Structure formats: structure tokens, C-alpha cells
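*Asks:* Take a look at the structures listed below.
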Structure 1
Amino acid sequence: MRRSLLFLLVGSLVVACKSSGPGPDPGSFLTVDVDGVAREYRLFVPAAPPEGTMSLLVAVHGGSGRAENYPQESQFEQLAEDEGLIIAYPLSELLPGNEGEWQLNTGSESRQDLDFIEAMIDDISAQHPVAPERVYATGYSLGSMFTYELACHLSSRFAAIASHAGSMPVSPNSCSPQEGVALMHLHGVQDGIIPYAENWDWKEWDTVGTMRSVPNLVEFWAGHYNCQDSSETAAASSAHVVHASCDQGVRIEHHRLEDVGHEWPERVEGVSTHELIWSFLQGFPSSPE
């Protein structure tokens, strides 16, 4: 079904992606040079870090969300204190040639955001003891869409990704990850901005092109990793789909949220969304048996 949905993704999405409460202190921004462009990110490090290496979670904001707190930011940061976890919040830039604040459907000539993420990880790792095998990402809305660029192009840097309310192109310029990235996708069936059940068009000028429905998105990744087992567990207002026995030790999971729209859900079947996400992510890379 043809739509020009970026009227929503730069209109409605601007409103939908904003978080409640005051935004971050601009003085907390850090800068890294990426091909001559100063890119900014925020960083949370536990006040009492554990001995040894720490996991790193990259939280990618939604459209026009760089001046806002990330959804459930305070809960994520309390979890980080408890778990000894570093959280990085990369900040988008609407650079020339981009259709949106995060570059989607990346090609060889449009890697500026991927280069930024790699430079940010390297910058953080130079200052803090990051475990390279325990780098994760989460994202919301447009940020969720960008996490699939990370899965496609930076599989050597990320062990697992869990995001809400995004999608990826039906025909990406390239998406051939060489290493396994476990994936969990949350999405509301009532989402009026990024449709759940149908493919949709990003823009009339279609560098990004047609985007996948959520079932198609999940099946794409389950097929890519040759998952052999699948199950679905129904709950009161959601369903949990699991594709297991996949190549490279990954797992593909999906939470279908029946009564949720585009907004970030505070809880899924009684579990805080930030805890649900972290419970999935921290299982990768899988421990050897």
C-alpha cells in the first residue's frame, strides 16, 4: 500500500518521539570527530563501576528526539547502576543528502551515521573498559529503524539489538551481516505512524523505498539466520513470538502488543519495558555450554 509516510515521520513522529520531563543538560554532551564533522553523544557511567569490563548499551533516539530524554531513561540508568552497564546516547544530525535524521538504507556513499556509531564506541572504549563482545543497541521509532542498519552493517560490533516501533527497507542496498546479531522487536498493532501489518512507502523520493510490515521484518531475520524452531505464546494483551535454533547462536524474538500505538510502552504484561529489553540483550553472546 503506497503512502508518503514521512509527512508523519517529520510531523506526527516529531511529537510521538518526544519523552516527558526536561531534556538532557547540553553540558553533558561529548564530541567525536567523524570525517571532519563534530558529532555529539551523551554518556552514562555507573558511579561505582564494577571491576573488569562492562557492557555498553547504545540507545538511539527517535525523530527530533536529540534534545529529549530517551524513553524510560531514568529506569535504564538505575539498571545501569545496578548491573554495571554503560549507556551511550548518540545524537542525530540532519546531514546533507539524508532523508531523515538517521541515515536509512545505507550505501557506500552514505555511511556517516554508521561511521559515527563506530567512532563513538571506539571513543568510549578508549576511556572505559568496554567488553567488545557485549555491545548492544536499543532504539525507538526512527531510532528503531536505524538499529536495523546496525544489524545489517555493524554485525561485528553488536551482539544483540532490541527496539520498539521501527522497520527496515524491503529492498535494502545491502544487508549481509557476517556475524550473528540477536534481535528482538516490539511493536504496537495500533501504531498509526509505522504500520504493523502492511508494507508502506517512506517517501515519494524513495532513496529509502518501501518499508517492511512487522511480520515481514521478523520473518526476514528469522530466514536470514536460518532459524529452525518457532513458537508463539499468547498473553492477555500481547503475543510473544520466538524463532530459535538459529545460525550463529542468535535468537529472533517479537512482542506483538495488541493495544499499543506508536508510544513507548511502560510495561509489557506487567514487566517494565526497559527490563524486558535488558533481559533479552544480556543473554548474548550466548555462554558456551
Structure 2
Amino acid sequence: MPELPAALAQRSLPARRALRRAILGSGTALRRLDAGNRPLPSFLIIGAAKAGTTSLHEHLCEHPRVAVPRAKEVHYFDFSYRRGSSWYRAHFPRARPGEISGESTPYYLFHPAVPERVARDLAGVKLIALLRDPIDRAFSHHNHEASSGYESLSFEEAIAAEPERLRGEEEKLLRDPGYRSFSHQHHSYLARSRYAEQLERWLRCFDREDLLILAAEDLFARPAETVEAAQRFLGLEPDAPADLSPRNIRSYSPIAPQLRQRLQEEMEPHNQRLREIAGRDFSWGLQT
């Protein structure tokens, strides 16, 4: 992605994102002229947000047979679907023998309309879901939104307000392809951590064998092994990236133990459903 001048880098995060979109958009219009020579992606990292998708995306893009997209998060199937296939293709390189390409938009996992759109448009696509301890993910998500200026409530206040903030938003997203929900995207802390219901929605459109479910904890503890598993799933020969260090790592004050315990108890039924879907134990259960 193009670097911003130093003066512009001091602007707020929303302003910087808007500028980046404008810079990318100017090039996309030209690239649409030869969209027919730019194949659609063969894999998607669909989420989850704040679960290491940037790390996995960059590790996979280091493989010599992976063609790097213009941006990690294209946001076609959620925000830009009405722009059409040529707009989407313009974000990927021209076709070269033996190469594959993909993109990584974490909101895809949670957006209710995305699975059917992907199934309709990307025949044979491979899906990767990278999941993180649900409470840690929700807490990291909240800290990210607060630091970005999108959240003014404390974590405990925000999760208490979440049901009302999200009420009716999913129905609006399904009813209106052009609708974009601020709260559904930015204030969905616990909802985005209920992975089972999101994966079940994807598995109504895709075969289980087309979905690889990974744990962020494995990626950070055993990066070479986890990246190799993803490469093999995509039909790539194992090729260890030169730099397996995690990206975008931040530290926060810990969650209050009583709040963590309450949330773990609340999330346990959802985690049990996830274990059944994934066929593995993520070791996220109740702490003793």
C-alpha cells in the first residue's frame, strides 16, 4: 500500500484510511481496463478480526507462487459488492502460470450476506478461518475501536450495550445490499467471538473440506507449522517465510478476573459448538 507523507501520517486513523482508499481507487480505475486478464482469488482468509489475520496473510504472500493483491482487505463482498467483478479483479495481479492469489478481509466471517455472495462468485475458492480465544479477541477488538476513535464506552459498558446496538442490524444487511452498519462492524465484540454460528452460516454454502480452521494461538506459538498447514491446504509446496514474527501486536491492561470468568461461562456453549464443527479442542475453556 502506498506510504503516506509524514504530515498526513499525523492525521486521525479514519482520515488516513479515507486517504488510502482514495489513492488506491485512482489506480483501480486504470486496472479495470484489463480486468479480464486478472483472475479472481483462489483463497480467502475470512476472519476473525483481531486474530492474527495480518500475520497469516503476510506469511502466505511470501510464498513464491502467491501473487500479492493490492491490499490485504479488499472489502468487496461486504462493502463494495455492487461495484462488480471488474472492480474486484482490478485488485489482483495479472495471471501467471502456476500462481494463485487471495485476500484477507476479517469482516467476511461475520457479515451475514457474504457467504452466499462468495459461493455464487468464487467457484472452488478455499477458505481459511483464523480464530482466537473469544474473550481475548473481544477485548482486543474493543481496544482497537477505542484507540481508533470509534468507541467511547469501557469494555464492560460496551458489551452491556452490544445487544441493543446490534438489534436489527443483521436483518438490514440482508435486506439491503447497499446498507452498511457502523455498529455491526465496530461494536460487535462478543457477537464476533461466537464463532460457531458464523461458521455454520458459511458451511451452509461450502463443504467442510473447503474450510481450514486455525487457531491464532498456534500461529503465534508454532508459526512455521501453522503456516505450512495453510500452504498445504492451498496446494502450495511448503516454503517457510523468512520472517515469522507476529504483526500488529499490542499490549493492554488485563481484563478484570471476575469479568473474564463471567464471559467465559457465557461463551462456553458457543465454544462447545465450535469444537464439534472444527473437530478439535482449542483449549479456551473455563480457567481454573
Structure 3
Amino acid sequence: MTPLLDVRGVHFAYAARGRSPAFAIRDLSFAIESGEIFGVIGPNASGKTTLIRLITRVLAPTAGEIRLGGQPLARLTRAAVAREVAVVPQDVPQGFPYTVEELVLMGRFPHAPGRFFESDADVRAAREAMAASGILELRGEPLDRLSGGERQRAMLARALCQRASLLVLDEPTAHLDLRYQAECAGLLRRLNRDAGLTIVLISHDLSLAAELCGRLLLMRAGDAVAIGPAEAVLEESALGAVYGCRVVVDKHPVSGRPSVQIAWPGAEGGGRITS
């Protein structure tokens, strides 16, 4: 069976600029099957954002190949890629002079890039996406009046409105409180289970990644340290070496999935905080 996304021996390098050292992704290979929830984890500057740019054709590999649905990504137009891959970025735009509904409707652009006005079908798709993200009642609100969490959900709705086969989320719960983190996790599960949506989750929250993802890719400084089931990748010694701190991996008392906690140095009683 052809993977939905196939990354084969990919290399990419940024040149050093000023005080920023050179950075390179080296010989990265992995495949994501249709219907999978796949997680990418790693510390800052490990290559997670660069990977997003590579699989959305913002950047091109200097060696190796990326295939989307069996086709070489380099041969697809950017509009064709956007019809198949939707991204929820980590940073929510500020000073964007649009309402929530106008932002969400932008998700329909790849389906008719030469059209100036949305169709009734576009409006229905946008309303369904806003309802799924829990922001339908905010559709007329200017984005600048929303909280960080509400803007994050608006960006998720825009991505859902694209009706793509692959959804890439960069820290989707970063601006959300506990309630909306839980709702976001539930929404992603439903989209995967009911709509068969394939999801790539980029996250610093290792416990969230373990809860949602069937497999994980652990990266460090452009290299793949480990790829496999969450139970195998979230190993204490490997995480400690990658993140440079002591961690404790337990099982979640309800789901039984791995739960990662930081062991704070000097804390009384071996204090921990969940990652």
C-alpha cells in the first residue's frame, strides 16, 4: 500500500547567518500511512518547523525525495499541495483585518485560486469547520478581539475548511486552556476516526503526543533519533539525552499511555511536572 507521505533520505541545510550557526537535516526517512496520527517531537532547533516547510513544499530538499500520495512533491504545484496538505501554524497572526468567517473561508482558496467570490458550498464548508472547532458563534468577530485560544481554534477551522487529506498541526494546544486542550484532543481523534483524516502532530507536549499518536519521530539537531510506537520512543534515557534533563516516564492512570514528567533538580520528594 502506498504511504500518504513518504520522506526518503531527505537532506536540507540552512547556511550560517550572523550568530546563528548552520543547521542541517541529514538523511531523514519515514513514511506516514493514510489514516495515521503521527507525532514529531524534539527540543527547540531540532528541525520540526523545517520539516513542516519541506512537506508543504515551502522548502525543497537538497537531496532525497518527498512523495505525497505516491507522487513526487517537487512535481506538484503549490495549489495542488495545498489541496492535499493543510497546516495549523504555531503562531497566530496579529493585526489581521478579517473576521473569523473570512479567515476560515481562506481555506477554500486552493480549490479555486482564480475565483474572487466564495460559493454556497464554500460557505457551508466554512460553517461546518467552525462548528467542529467550537467557534461558529464567533464567525462575525474580528480576529483582533479574540483570545489566543480562540484565534488558535479559528486557524484550525481554516485548515479543516481546506478539506485536505493530511492535516499538519504545529503546537495546536499551545494557546489553549485545559478545557480546550481536552476538546482539541477529542476533535482530532474524531476527525481521524470518523473522517479518516491523516494527522501529523508537532508538539512539545510529549504526553499529548503519546496519547494521540500511534507512532512518534524523535528529532535532535536535524537527525532522527528514534521512530516507532510511543511506548518505544518515549524511553527515559533517550529523552534525557535529547532534552538534557532527567525525565520520568509513567503510564497514564486512565488511558495507560505513556506520560512524561520532568524530574526537577533539587525538588523535595523528587518533584515532577507533566510534559
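All of the numbers you see were taken from the coordinates with simple rules; none came from a lab. Not measured: the values here are computed from a predicted model. Cβ atoms are built from the backbone, for glycine too; each structure is taken alone.
*Asks:* Distance in nm of label points 7 Å out along Cα→Cβ at positions 40 and 224 computed as 3.1: which structure among 1, 2, 3?
*Replies:* It was calculated from structure 1.
*Asks:* Can you spot which of 1, 2, 3 the value 141 was calculated from, given it is volume of the Cα convex hull per residue in Å³?
*Replies:* This figure was derived from 2.
*Asks:* If mean count of other Cβ atoms within 10 Å over residues 80-87 is calculated from each of 1, 2, 3, which structure is the one that comes out at 20.5?
*Replies:* 3
*Asks:* For mean projected area of the Cα convex hull in nm², for residues 120-159 alone, which of the structures 1, 2, 3 scores highest?
*Replies:* Comparing 1, 2, 3 by mean projected area of the Cα convex hull in nm², for residues 120-159 alone, the maximum is at 2.
*Asks:* Separate question: From 1, 2, 3, which structure was helix-only ellipticity at 222 nm (-39500 (n - 2.57) for each DSSP H run of 4 or more, over all residues; to 500) = -13500 calculated on?
*Replies:* Value -13500 for helix-only ellipticity at 222 nm (-39500 (n - 2.57) for each DSSP H run of 4 or more, over all residues; to 500) corresponds to 2 out of 1, 2, 3.
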